[in-house]
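Take a look at the structures below.
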Structure P
Amino acid sequence: MKNNVYDTLLERDFVAQVTHEQEVRNYLSQEGATFYEGFDPTADSLHAGHLVQIMVMGHMLRAGLRPIALMGGGTGYIGDPSGRTDMRTVMTPETIEYNVNCFIEQMKNLLDFSADKMILANNAEWLVPVGYLDFIREVGPHFTINRMLSAECYKQRLETGLSFLEFNYMMLQAYDFLMLFRKHGCRLQVGGDDQWSNIIAGTELIRKKEQEPAFGLTFKLLETSGGQKMGKTAKGALWLDESKCSVYDFYQYWRNIDDADVSQNLRFMTFLEMNEIREYDKLEGADINQAKKRLAYEVTALVHGHAKAKQAEEAALSLFESGGDDASVPSEMIAPHELGSTLIDILAGHGLMQSKGAARRLIEQGGLYVGDEAVTELFTELTENLFTNNELIIRLGKKRYIKLIIEN
């Protein structure tokens, strides 16, 4: 008997909440049943948090279901207040369109769009042209202010201020679900657990407008065992675009996660069979590094391909185990006129640290190394005599290496 993908998601510990468990289980047993997941284009690259959603879509796609990847070309005009303490920056239509196209290109490398296996949609198709009065007349009667204000995504913003612009977001997302039901017969929306209130609003709107059942399913967010959000580096978010986060840095992030987080991430971020993951779960002490290496390789290969994952692995071996090729260590080109600048200026100016203050703190805490020597003087300068054959390896923190190269 074929396993229900819902059981797969449970076994891998993805599931956070579900509106109607038995109905969802039955729905997911239907070959070709559609579900959707939304992606608001808040940047020009997907990041590690999105990867959890994409892995869920991948498992469901492999089970014969038909995912709808909904780009938020319309909702991006407003921005989702869920999980935010402030209002998102309002983007221009041109920026939104550019970001949407970047998302689509990245998704094509992560999911199988061939043979009509997936549907790619953009809510700008129906949200941008809809008149405000028409929208309010159709959707507004089915929402009460009291109910909306009790939603978790709004409650946490009431003390700091929730704009009317953002207040509309829940209705817009609910309307998306309604439109996808009408266009594609979609009865299931999935998403991160921070989307629970918005998803519930969509299921209720379909029931009220169409007198048809609809369901919601949310997944755990990418967090450490201590409840902190994962996916942040010294340079910011863990982007999937290698121009924003090098393949080596991406590999090293997963290679260096805490021991307590390895098992969960093997379940979330790889397609390894559970029997193999359970064998990794048995490892203790230094042996856990074997599981970390496998995790880092698998996630990097998924995002960047096996060739680049192998290069990152070789670079790590070269730096930490003296047995590989360091050609894939991230590099920064240094212009000759920059020689003589302080390391603080170099680190901040090249985006290797988020600010001069962060670079200063790194040095003060003994976390910056030039070659094998810790930098102790705060205003140490980058001089040509530190380089060998125009190259210099510096280390930021315990395991982040950068190769500085003087331009010819």
Structure Q
Amino acid sequence: MGRLRAAVVIHYHEISLKRGNRPRFLRQLSRNLERATSDLGGVGLEQLPGRIVLELAGHDWPEVVRARAARVCGVASAALAYRVPSSVEPMKVAIAGLIEGRQFRSFRISARRAFKTYPMTSVELNRELGAFVLERVKGSGARVDLSEPELEIHVEVLPAETFVYADRVPGPGGLPVGASGTVAALLSGGIDSPVAAWRMMKRGCRVVFVHFHSVPYLPATSQAKARALVERLTEWQYRSQLLLVPLGEIQREVVLSVPPPARVVVYRRMMVRIAEALARRAGALALTTGDSLGQVASQTLTNIARIDEIAGLPVLRPLIGMDKLEITAEAQRLGTFEISIEPDADCCTLFVPKHPATGVSADEMRAVEARLPIPRLVAMGVEGAVLETFEFPTGVAAGGGPALRGRCD
């Protein structure tokens, strides 16, 4: 951006509504921004009224810094800006730098004063700076358009300095990861559960992933897939833990004792029991799943009720009212879709009946589970869990152990 001082201006929205708790949320957002850009070097962070500024003096990759910042939960927008004194002539110099080499048919100036004692009103600034742009692009045919401009130039006037920018990049919004506690996500290799986990991150939760597999009854073909999903999602929370839980032997015991139609719900209840025990160890206050109401047999309202009745922690379902097209679109936007559709050996293809029950009653469930050594099976899953750790942007540190995804219908 030439010799002008460059900075990334971060705006937030929901955090500004927190009133008394706002400083705590801003501290977490600042920590996450620092972590997201920690491998890029030369990025300073400053909190100003209503915004956070990443200082980029002499930085070689300003666009990369902006892109990283725009992926931080809690950020409403990120813009690459010129940082100039709060007088009109430096503002014009910055605008000249912004429009140099650009082709545009229409534009507008959107000036905003952070303090009302500035000698010019916002309207006066808009007119003055707009006239300057018209003079600079005379003969190009560019005109002012306040409704749908091709180029919008933002001018944010603070007491000590002004930020001038265009090309504001939207962020995910929401709350910064780490501000709302920890949840444990039942992660499959399917399309839905990674999206559900991301939605909890957007609400400020740190997510611990619990992934069920059926090795040695099924081949370990989905290990890379499960890890790839966690690695992608770690780009949003910077450090992740993945717990790989063996389910195959538990499924074998269920098959020996439970009639085929009820097996899927029994599997899911076992997963919830095991995930809850692991969640408590990790300090998580809730579980989260990718369930969408009525999508498959285990996600009917009746079967969801059967699954939830054995949970001691809240089970959060951020996708419950979404359809498959909506979930798929979000997965594509997050970059998890292409990973999720890769073929693999799903643990719930093991011992799954052709026609699972869509509505198991409470009495039926009590009767079939009375034949199972529930505490011993839960302990088997918990004790067999293997932990892997992922980090971003510093890479992945992984422990050993096989993993398969566990998505039951």
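Throughout, read-outs are computed from the coordinates displayed, never taken from laboratory work. Fair warning: this is a prediction, and the values are worked out from it, not measured in the lab. Cβ atoms are built from the backbone, for glycine too; each structure is taken alone.
From P, Q, which structure was mean count of other Cβ atoms within 10 Å over residues 28-35 = 19.9 calculated on?
Q
Of the structures labelled P, Q, which one yields 1.20 when Cα Rg over 2.2 N^0.38 Å, for residues 92-203 alone is computed from its coordinates?
Only one of P, Q returns 1.20 for Cα Rg over 2.2 N^0.38 Å, for residues 92-203 alone, namely P.
Quick check on the output: 25, 43, 24, 8, 0 is P(r) over Cα pairs in 20 Å bins from 0, in percent, derived from one of P, Q. Which one produced it?
Q
Which one of P, Q has mean count of other Cβ atoms within 10 Å over residues 116-123, as calculated from the coordinates, equal to 11.5?
Attributed to the structure labelled Q.
Computing relative contact order in percent (Cα under 8 Å, 6 or more apart) gives 15 for which of P, Q?
The read-out was computed on structure P.
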